[in-house]
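Readers should treat all values here as calculations from the given coordinates under stated rules, not as data from a laboratory. Not measured: the values here are computed from a predicted model. Cβ atoms are built from the backbone, for glycine too; each structure is taken alone.
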Structure P
Amino acid sequence: MATTSTLSNIQLELLRVYSRHVSDEDMVAIQKMLATYFSEKAIHLADEVWDKNGWKAEDTAAFLKEHNRQSKAS
């Protein structure tokens, strides 16, 4: 049974923009820019959740001590 996959909007855009060969140096720079963008976005979203919940620096220690893993069902 064959499965089909479609490209995401970002994949399609990158294919259009980079339809030519780029140097390895440029590829590394682009990868770093994308990683920076998504990491900053994740940090911003985490900051919003932090502020929304009114958490303080002291809460960090409590979070580190929490045990949230669930045991596997037998």
Structure Q
Amino acid sequence: MTDPRDDLRATEQSIGTDAERLRSLEDEKARLDPADPQVARLSEQAERLTAELKEKGTAERELSEEVSGSSR
């Protein structure tokens, strides 16, 4: 069985990495002409990444609650 604290740390790191990637995608889009077809592709990537971040955020909250409940 894995330690929820380790899972929480790993989830936090994963969220940070994804957030950096999302920022990079947004920066890349900002440098392009809005009519550039790459904007749509980058937007789709950003949309998928945002959905993953939402799921990871939920998992992070649940793990945090588990950790705080187990430390009582």
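Can you say which of P, Q returns 5.2 when mean projected area of the Cα convex hull in nm² is computed? Structure of origin is Q.
From P, Q, which structure was mean count of other Cβ atoms within 10 Å over residues 21-28 = 9.5 calculated on? The structure behind it is P.
So helix-only ellipticity at 222 nm (-39500 (n - 2.57) for each DSSP H run of 4 or more, over all residues; to 500), computed for just one structure, reads -31000; which one of P, Q is that? Clearly, the read-out refers to Q. Work out which structure the value 2.9 belongs to, where distance in nm of label points 7 Å out along Cα→Cβ at positions 29 and 45 was derived from one of P, Q. Derived from the structure labelled P.
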